[in-house]
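Each structure below is given as structure tokens.
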Structure P
Amino acid sequence: MLRKLTKTLVPALFAVPAVASALPSVQGGADRQHFTVSGHLTKSAGGALAGRFMIVVRPDVPDSSTLAVVCTYTGFTNFTVVGNQTRFDARGTCTTLDDEGTLPSWSAANRFTITDNGAGPDLLDVNMYGANGIAIPGGAVSFGDFTVTP
């Protein structure tokens, strides 16, 4: 009886095609002023966030003791996508290359806002939401592209 029931049910289970839908995400990279931002972040069907973002800073003050800063973010919260815009909070670590050849590191907390303008220049704004982080004034990117998927 089980064998007969299995033959009847199995074709019915596979007859319904799976509907694939894109998960909310942002990915890409771009330059704004003396900052480069790149990365990817996806929200799973279960709500978990996975990704990695980076900011590279090339200071525009020639007499500064800071030669470059690289921030790597792997902790994310408050990820939202509305239309072509995403916002999320990110926590990570920044490492500074200074003129003494040392690499001091520090924790960073930032709020990212990225607007995907399709063929036009995307918009980028990064603000600190803790005591430490990188601030990138909001505005159009000069080079690069982000893709925001709702």
Structure Q
Amino acid sequence: MTKTRRQRLAEAEAQASEPQQRIGPFASMSNALANLASRFIQRPRLLRIILVALIALSWVMLVFPLVDLVYFNYFFDVETRAVPAYVTAGIGLLIYMLGWYWLVGTVGLRDRMRARPVAGLYLLLGLLVFVVDVCLVIYGLVSQYYVAQ
């Protein structure tokens, strides 16, 4: 019995979305990252959008003190005082767009999305940055508590 065109297309899309087997020194790490991304891609779309936004926000929270520090120490001018906000917003938008491209996709594209190792790396780095942000917030709150006493 022959397969219909739709069945062949569905099989090809399912095969394309599976992580490819790699050979080399970083093969196991690459395969693990691709598997992580493929498990994340299977989640509901709204959850993926929220988590990508949370990762972008955590990157913004990590980067904005550094951008402000560099700007105020080396480039400060009263006429351009909004520049650090624009730079930080641009970095956050770039991170969000990369996450959207790698992990969310457009409507109806979930079955055609490929699990890439770079998407898994995006998830791991996003988790790491989120944990660092939480630790920095807790450290700031504790230090302010002890200063107030």
Structure R
Amino acid sequence: MSSMEYIPQDSGYRVTVRMFSDDLLLDLLNLYQLPEEHVADHVYAGPDDIYEDYINEKVQIKINGKQYPARLLETEKLEIETIMRLFVDYDGEINTIDITNTILTTIYLDQVNLFIYKDEENELAFRFTPEYLKEKLNLVKVKEIP
């Protein structure tokens, strides 16, 4: 499950990705050559910087047609799940956001990735699957009444 929430005071989006730790390891092994010492008890035990690369490869965010990378803020490695918190810097008017989410879709043919988008005027939810990897958000703006 992933979420993307606009934080006006920080001029950007907080992105949170929650995954089962064993599934995350499978996807990391599918993408990268991990040293043996970074794998312990079927979970990734190496340095956290790989998460930023992973998320930027698997979740691509385009605002008004331009791709913006996510910057890793922190991770929580729990027994069953890994939580990655990232930030996408953006300050300006937003008309459209294109999201591509391919987390685990090359490993599990029945994979479903839930994704929640939220800003001051919009709250939307999507289901990404191996057959449905992209979503274009045409954002609604609240018009001020004079």
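To which of P, Q, R does the computed value 1.10 (Cα Rg over 2.2 N^0.38 Å) belong?
R
Among the shown structures P, Q, R, from which was the value 5.0 of distance in nm of label points 7 Å out along Cα→Cβ at positions 29 and 93 calculated?
Structure of origin is R.
Check the numbers for relative contact order in percent (Cα under 8 Å, 6 or more apart) across P, Q, R and tell me which is largest.
When relative contact order in percent (Cα under 8 Å, 6 or more apart) is computed for each of P, Q, R, structure Q gives the biggest number.
Could you figure out which one of P, Q, R the value 1.05 for Rg/Rh (Cα atoms, Kirkwood Rh), for residues 53-132 alone was computed from?
Source structure for this number: P.
Each value in this text was obtained by applying a stated rule to the coordinates, not by laboratory testing. Here the structure is a predicted model, which means the values were calculated and not measured. Cβ atoms are built from the backbone, for glycine too; each structure is taken alone.
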